[in-house]
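*Asks:* Read through the structures below before going on.
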Structure 1
Amino acid sequence: MAQLKIPMDSQRFATGMTWKDYMAQMGDTRARTEDNYAKSVLTEEERKFFGGINQVRYVVMLAENWCGDVHRNSPLVAHVCEAMQGAELRVFFRDQNLDLTDCFLNNGFRSIPVVVFFDKDWNEIGRWIERAHAATSKVVGISAKTRDIAPKDKASQDAAMAEYRKLVQAEYDQPGGGLWRAAAAEIRNLLETRLGHAKK
């Protein structure tokens with residue numbers, strides 16, 4: 001299958017939101033995202049690795065304010081981008097940029113966040129989508145005990161969703177931030193593989 005031409009260049013990139021601007025417009029999910037930003041700081045070793053990457057020039061993130069995976073994982077991505085020398089991050093709303101979104105489907109789904117790393121000439125270095133694999137197995141287990149078994153009426157579904165969110169966040173909040181460490185490791189592995197950095 002032919003590679004989709006990604007509709008992104010410097011002009012369009014400039015229309016995206018900086019991390020600060022994205023946070024500023026978030027509304028009722030802002031506090032959760034800021035809290036996760038404070039909790040998901042990189043370890044010294046992660047900061048050292050990402051600080052040694054200088055080939056990533058542009059990072060595009062597709063997001064929506066309502067998405068739990070976005071407010072749990074976009075803060076870690078912001079930390080990674082801040083650590084990389086010369087990398088700029090811009091955030092775009094998924095549903096307002098479907099031409100872009102549909103270049104990065106996840107088994108046919110418009111999963112978010114989508115994080116795409118580009119070099120200075122707009123060659124794609126790699127992409128990371130939604131959440132760490134370790135988080136997916138946790139999420140599936142939590143969903144099976146909450147959302148999947150809740151009665152279909154709105155009140156029950158809303159209560160199940162609230163419980164689901166609480167339990168998923170509790171997994172991210174475990175001492176040491178294992179699910180954030182897993183995400184950082186996946187992004188590191190992606191960049192090492194594509195850029196040929198020797199594993200430390």
Structure 2
Amino acid sequence: MMEESRIIEILREKNTEKRFIHSMGVKYMCAALAMKYGYDVDKACICGLLHDNAKHFSDEKLLSKCKKYNLEITEAELKAPYLLHGKVGAYIAAEKFGVEDEEILDAITYHTTGRPDMTLIGKILFLADYIEPSRRVVPGLDKVRKLAFEDIDLAVYEKLRSVTDYLEDSKDIIDDLTMQTKDYYEKLLAGENKINAI
């Protein structure tokens with residue numbers, strides 16, 4: 001795998017200042033959550049740095065790269081191709097940056113939509129992307145920031161609830177996988193009698 005310092009150099013060259021700052025913020029938030037929940041900090045940092053490595057591509061470019069790399073495109077992704085930056089980013093993380101760890105690649109793939117039964121690094125990245133310090137404040141963000149360091153599954157559910165409520169209100173496309181993920185964590189937390197703790 002490529003050295004972290006070289007990854008940072010490449011990201012600084014390829015991205016706008018705003019996106020670079022976001023990626024660095026996600027890196028540090030991944031590290032903080034990794035320390036809290038006992039995950040490998042170095043791996044978490046790489047995951048945070050590389051999560052948006054395909055975000056600078058246009059919708060057309062994301063679609064063409066998926067076809068070129070034989071990556072599956074869902075109906076929701078056809079309607080909202082920006083959702084594909086996770087899949088394409090995971091492919092690039094493996095091919096260009098030498099990431100071989102399947103958990104990291106899975107976390108990058110699903111960092112926007114989430115997925116049922118995420119790995120620990122999947123949950124860490126899913127939350128870090130949302131709660132990093134440069135993020136624009138949206139309703140519910142402070143609650144997710146607090147929960148992220150108290151109960152990771154509750155935080156994941158609260159993020160999903162906030163995001164799906166927002167997308168429903170704005171009549172935006174909600175990926176089926178996001179709804180499946182929300183349902184999964186709702187059932188999981190209800191089974192643990194935690195759902196009312198939020």
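*Asks:* Name the one structure among 1, 2 that Cα extents along the principal axes in Å of 51, 37, 37 was derived from.
*Replies:* Answer for the origin of the read-out: 1.
*Asks:* Moving on to the next point. Computing helix-only ellipticity at 222 nm (-39500 (n - 2.57) for each DSSP H run of 4 or more, over all residues; to 500) gives -20500 for which of 1, 2?
*Replies:* 2
*Asks:* Quick check: 24.0 is what I get for mean count of other Cβ atoms within 10 Å over residues 105-112, calculated from one of 1, 2. Which structure matches?
*Replies:* 2
We did not get these values from a lab; they are worked out from the coordinates using the rules stated. These numbers were taken from a predicted model, which means no experiment stands behind them. Cβ atoms are built from the backbone, for glycine too; each structure is taken alone.
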